[in-house]
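Please treat every number below as a calculation from the coordinates, not as lab data. Bear in mind the structure is a predicted one, so any value in this text is a computation, not a measurement. Cβ atoms are built from the backbone, for glycine too; each structure is taken alone.
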Structure 1
Amino acid sequence: MPDPSLTSASRQFDLIAFDWDGTLFDSTAIIVRCIQRAVVDVGGRQPSDQAAAYVIGLGLMQALAHAAPDVPPEKYPELGARYKHHYLAHQNDISLFAGVLPLLADLKARNHWLAVATGKSRRGLDEALQAVELRGMFDSSRTADETAGKPHPLMLQELMQEFGVEPHRVLMIGDTTHDLQMALNAGVPSVGVSYGAHEPEAFAALGPLHVAHSVAELHTWLRAHA
């Protein structure tokens, strides 16, 4: 049960929004391989691991187009279909990072609203939440196919409107520059995590409050500062 002593006055943030892939869900390596295989399937040149990882967090078609600049636009539907084929074949290979469930439960007990803001599709996110038995843990979510892809701020803007929360009372947590840029565009503070898709050296220019190098470190920081 939530601790009634933890009022809004004792919290820095009322709403905490998480990216999904690479932040809560350990999916980076699988996504990279699926992007690479999809590009090769439609005749494109296989992108490097770094190029494929860079687009994680973007909307699917935006990501695939960026990762495969030599694939013509008329092949994008086939490219998307091949990515989904490979991902569905391997979606059970991925899981939450160790420590994520205790972290989320602790934040819920401290009366934070929790949300997901992700480049995944609505269908993909709902399937992932069901697969890892997280239904009920999050108070809301936004996906790229129902709002706008990152780094556009619409996901966070809609969440703020839904909960009636001012930007300074929201925290965005993510593993990519797309996540942190979205937060910056929305006027929302952010925290980066270095164990996902992007190298953390790129985070500094986007002004995160902290960069956590493990889920355990993120949990400790949130208990002290959120």
Structure 2
Amino acid sequence: MRIVALSDQHGYLPEIPPCDLLLVAGDVCPDRIGNSFAEHHPDRQMAWFDERARPWLAGAPAAHKILTWGNHDWCGQAYPAESGTSTAASPGGLQILVDAAARVPAPGMPGGSVSVWGSPWSLEFGHWAFMKPPDELAKAYAAIPDDIDILVSHQPPYGYGDRFDHVDSGAIEHVGSEELLAAIRRIRPRLVICGHMHGGHGRYEYEGVIIHNVAVVNDDYRLARPPTLIDLPGR
């Protein structure tokens, strides 16, 4: 199964190679639409998403497309009705998952499908969308079923794809979620897709679970990397 995954576009809409499943792990939208900041005008950010991102997604050569929001996507928090909750992904259509699952047809996989869970949350810092303190994150992650194959989370788990470089001191800090790591330990999905920390881009492994931070921008919010291609083998 060929998967293309990306996150942290911040308004960039890169070319998507052909794939069976496209996964977008949040921070799709720009913070500023003209002279308006999305925090104060989520309606204008949603208009951008409808006018720019939806056609880009519709034109992507992917059999199935799943997206979750991130902390910069104020429109997703302001308009929760935009989030899909059905369990079956429609061919070629977009599903937006917020604490919800979708089952994607996958010929060649056991059972002929894979299950995907979308989670937009991040640990609290500053004032952004889709944030929770640790105890509430633990509750949100406790709702993830044990049979999920692919976990799409905006934030990374602690220690994996969560590197933050302090420019002034040169120190490196891990800022991912311990609650998410505990959920991964419980669920043991076949694949974890995340972003949020631009400097954490890359492939990691935790107790046999493959984790990809798929952020496409760098710490200067400039497009720096292509979407990540992943081949998920049948079991």
Structure 3
Amino acid sequence: MLKKCSDFEEGEVLLLQKPLYWTSFDLVNKVKLAIRHHCGLRKLKVGHAGTLDPLATGLMIVCTGKATKSIEQFRDLDKEYIAVIRFGQTTPSFDLESDVDGEHPSGHITEELVRESLKGFVGEQDQEPPLFSAKFVDGKRAYELARKKIDKKLDKVKVFFRELELLDYSGSDAKIRIVCSKGTYVRAFARDLGIVLGSGAHLRALVRSAIGDFRLEKALTVEELKFILENLKQNDISFV
């Protein structure tokens, strides 16, 4: 329970909500600046336990002080996402970072067909990461090659899908709950699901709703964190 500023140095694990368009670094930096401003801790270590793309929102775990030594154990936890995937269109980045580059037939796709196709993904999969990613290729970030329109196949990685649940289907968009291992690219899953369904697909929206047993519902916004920091010494407000 956080009761004083020095608790940040001893080590705090903060559950925070990342807004749309922010990078993971943006969130960590704003947390660090807020703590510095209100507590005067100039050399405080702050790190996060798992990146979210700018176009994704949801839960991030941010560790401070001595708790940064525990970051890896949080990164290894399974993640839960709520994804909206659109069928019939593809983009080079497999999401909305790039414009639609292909139209594909999708009239044959039904709710039942989506449900059946999801079953084939449950378990271990060999997934090819997106070229629009931070993976290193020949000493460079893959997205640098992608933006130069250099086509390059990335080595496949082992990922694990524990649960895949179709929450809603509109006829073009599927809303899917995904529980998967670390290192899984949901954008790549959207691409692969489109292929399996005999069409194309891309990711329209993504929310990380859980990391292990940590839930988004318990997470603070940066503004809520600032309010707590402003009242910390006066009222002994805690994060629990």
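Comparing structures 1, 2, 3 by volume of the Cα convex hull per residue in Å³, which one has the largest value?
3
Given that relative contact order in percent (Cα under 8 Å, 6 or more apart), derived from a single structure, equals 21, which label among 1, 2, 3 identifies that structure?
2
Consider the structures 1, 2, 3: one of them gives 3.2 for distance in nm of label points 7 Å out along Cα→Cβ at positions 62 and 118 as calculated from the coordinates. Say which.
Going label by label, the one that fits is 3.
Looking at structures 1, 2, 3, which one was Rg/Rh (Cα atoms, Kirkwood Rh), for residues 110-173 alone calculated from, given that it came out as 1.12?
Checking each candidate, the match is 3.
Quick check on the output: -4000 is helix-only ellipticity at 222 nm (-39500 (n - 2.57) for each DSSP H run of 4 or more, over all residues; to 500), derived from one of 1, 2, 3. Which one produced it?
Going through each structure in turn, the value belongs to 2.
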